[in-house]
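Every number here is computed from the coordinates shown, using simple stated rules; none is lab data. Since we're looking at a predicted model, the values are computed, not measured. Cβ atoms are built from the backbone, for glycine too; each structure is taken alone.
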Structure P
Amino acid sequence: MKLYIIWALAVLFLGDSVLRTFRSNFNFGILVIYGITAMLWIYALFHDPIDAFCAVGVGRVLRNLFFCGVGLFCALLAFVAVSGYSNQPQGDEQAVIVLGAALRGERLSDVLRRRLDAALAYWQQHPETLIVTTGGQGNGEALPEGQAMRDYLVAQGVPEEQILVDDTSTSTEENLRNARALLEQAGLSADVPVAVVTNAFHCYRAGCYARQAGFSQVRTLPAGISPISVMPCYFREVFAVLYYWVFKSSLTGWMHPFVGILSLI
């Protein structure tokens with residue numbers, strides 16, 4: 001029965017990996033999926049020698065370490081899933097900060113559109129709230145993300161004077177530091193309640209970075225993602241949370257030179 005399950009998972013993950021190769025941009029989450037696919041096929045094809053090696057001695061220790069790692073991964077995956085909905089807005093927020101994500105030329109990516117739609121829905125219920133759009137211009141983008149986000153919201157009926165635009169930031173941390181500066185220029189201190197809008201899997205770290213930027217009353221407004229993005233985004237975020245707990249910032253630690261290369265989407 002165990003082998004039937006392994007073979008079924010190996011075939012499913014292989015099909016998924018092939019589809020992602022042609023339909024998705026490469027990112028760290030997809031790399032994790034490729035790694036899981038490879039491990040499933042290696043075990044499916046060579047299970048007898050692998051089981052024999054893992055039965056005694058060093059192999060048994062490595063097997064136990066492997067399953068401990070799998071258990072930790074699953075626990076962190078559950079933490080990421082739950083934490084995205086654990087600190088939602090209360091309705092008294094004076095500003096909504098929308099974190100940037102990729103453009104395709106001038107076109108909003110699905111991830112970014114979902115963030116903007118979540119911010120728009122909140123603003124429609126609280127039309128006195130200021131909105132901050134954040135994000136500079138990256139490779140393949142025809143204009144800064146913050147500007148494209150403002151244009152989208154204005155087209156949906158948000159008055160332009162209620163939107164503050166950060167069009168220079170290149171990371172989540174810069175998004176939030178620049179947003180704080182813009183809000184202070186508009187007369188709102190970092191002590192007022194604010195909501196940070198991002199996709200649910202990203203909410204925990206976004207809230208942590210917002211507090212690092214000086215905001216003292218931070219809530220997070222989770223936006224959804226498309227079903228095809230669930231696995232790579234949540235798998236990637238497990239490692240991102242671990243990295244954050246160790247280094248507290250993408251500006252420190254061994255990953256810093258790769259920020260922007262291993263993109264979110």
Structure Q
Amino acid sequence: MNTSHHIAFIGGGNMASAIIGGLIRQGMAPEQFTVIEPFAETVAKLHRDFGITALPEATERLAQAEVVVWAVKPQVFSQAASPVMPHTRSALHLSVAAGIRSDSICRWLDTDRVVRSMPNTPALVGQGITGLFPCPNVSPADRARVEQIIGTTGQYLWVAQESHLDAVTALSGSGPAYVFYFLEAMTEAGVGMGLSAEQAYQLAVATFAGASSLAAASSESPEVLRQRVTSKGGTTYAALTSMEASGMKASFVKAIQAAEARARELGDEFGKA
């Protein structure tokens with residue numbers, strides 16, 4: 001990481017903190033960041049965790065930033081953009097706001113150097129996966145800069161169409177919640193079978209982590225990996241047969257499609273200003 005760069009963050013919450021933490025681990029110093037954050041509790045956390053003194057509102061200090069990371073909630077993006085835009089027209093802008101489309105961002109910020117992204121919360125522990133989409137005038141150097149920034153939080157991939165970010169949102173952006181949902185269910189089942197909550201949760205978390213690592217290391221499909229664990233008439237077969245009978249897979253697919261539809265709605269709802 002080039003330690004001469006200056007990066008601004010509009011919003012200093014969890015995702016901003018994940019990226020800032022990764023950049024600091026790569027060698028950037030607290031004074032290389034400008035963070036605009038109105039909430040006192042978040043300001044205090046940024047100072048405690050990183051030694052960064054955040055500002056409550058946009059100032060001319062933003063003009064130093066070569067990259068501006070937008071880590072605000074989608075419903076306040078257009079309002080937050082207005083005082084920032086005069087200082088940052090020459091910067092590269094990276095948005096981590098769900099649903100807000102690039103045409104809206106470009107209009108609000110009076111620039112066409114915009115990259116949209118969809119990260120997820122495992123970025124907080126350096127295990128995230130982020131989908132990225134560049135506007136047409138984003139240069140190869142700009143893309144490389146974004147990769148440097150996002151790469152500090154985990155993996156990333158570029159999508160060819162902006163609409164694909166809605167699928168990324170539904171699959172991996174919301175995906176950690178699906179995993180936590182299954183962890184809840186597995187823990188509840190374990191307790192019901194006589195294990196302590198701590199034992200059941202430890203088993204469930206380790207099983208998800210181990211199976212994910214096995215899948216990542218294997219060249220075989222999930223279907224083949226599943227079949228290798230499933231002996232006809234055995235315990236795994238009994239569980240999977242019950243899941244199929246209850247329509248679990250179809251319901252799960254339908255749920256992810258509902259998340260994609262909501263991502264599209266967010267773009268329609270909050271991109272009008």
Structure R
Amino acid sequence: MNDLPTFLAAHPDSVLVDITATRGSTPRETGAFMLVSPTALWGTIGGGQFEFMAIHNAREMLAGTGGTPAMDIPLGPEIGQCCGGRTQLRFRRLTQTLKDELEARLAGEIERLPEVLLFGAGHVGRALAAALAPLPLSVTVVETRQEELTNLPAGIRSRLVPMPEALVKDVAAGGAVVILTHDHALDFLIARQALERTDLAYVGMIGSATKRATFASWLSREGGGERGWMERLTLPIGGSAVRDKRPEVIAAMTAAEILTALSAYRMRSSS
């Protein structure tokens with residue numbers, strides 16, 4: 001998402017293709033858009049034959065050899081797709097005003113992204129940061145060790161703090177906290193702060209069944225056992241369907257877990 005300004009600077013002569021209306025089953029929603037230049041693309045409106053038709057139309061506009069300002073495309077057998085719905089498209093050649101509108105729109109979308117804090121940048125923390133980096137999320141890695149914050153993926157924020165647990169209170173409602181530090185005592189402190197809140201979509205901690213039992217016992221002594229906190233804690237993260245402890249595998253499974261929890265939270269909040 002963040003490379004839109006780069007694309008606009010490199011391809012000033014482009015066409016904005018946006019979905020203005022949909023009916024039935026469609027690969028993307030109303031409001032989705034892409035940019036088409038003579039030699040490059042940014043974004044997608046769903047792929048397949050229908051996107052190919054849109055790209056061809058946009059490039060005809062750019063070349064001055066044809067093209068129309070709007071298309072109404074049935075996503076059925078006649079174009080070799082089986083979605084069954086219908087999508088209406090609008091085509092506009094970029095102007096400076098339109099570029100400014102796009103950048104403002106993207107900035108607004110970025111501000112509204114769900115917030116995910118990763119506490120710890122060890123092997124799994126770094127793998128999870130890499131897995132989350134291309135997703136529509138605002139991801140921050142929190143560490144107490146400066147050397148662990150080098151070479152994080154592009155688009156990932158970082159915070160170097162002496163007391164990571166103090167940042168939990170600042171996570172936006174509906175966000176996610178993932179605890180992956182090198183210190184079990186610190187893990188427990190962060191988890192307690194997160195579980196005291198009831199407005200987080202996901203609280204997860206790396207570990208084993210033994211660590212879960214140990215944390216439950218500690219939490220009970222600290223007075224949190226009777227509040228149902230353990231039911232809101234995902235420990236271990238990544239589930240048990242794939243028994244593979246490589247960091248990249250745990251990260252992939254945990255990324256799916258986080259996305260599922262964020263979606264469920266949004267649905268509950270909107271109902």
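Given -0.44 as the derived value for log10 I(q)/I(0) by the Debye sum over Cα atoms at q = 0.17 Å⁻¹, for residues 6-61 alone, which of the supplied structures P, Q, R does it correspond to? So the calculation was done on Q.
Where does the value -11500 come from, among P, Q, R, when helix-only ellipticity at 222 nm (-39500 (n - 2.57) for each DSSP H run of 4 or more, over all residues; to 500) is the thing being computed?
Numbers: P: -18000; Q: -15500; R: -11500.
It traces back to R.
Ranked by FRET efficiency 1/(1 + (r/R0)^6) of positions 38 and 86 (r between Cβ atoms, R0 = 30 Å, to 0.05), structures P, Q, R are topped by Q, which has the highest value.
For which of the structures P, Q, R does the calculation of log10 I(q)/I(0) by the Debye sum over Cα atoms at q = 0.10 Å⁻¹, for residues 54-149 alone return -0.57? Source structure for this number: R.
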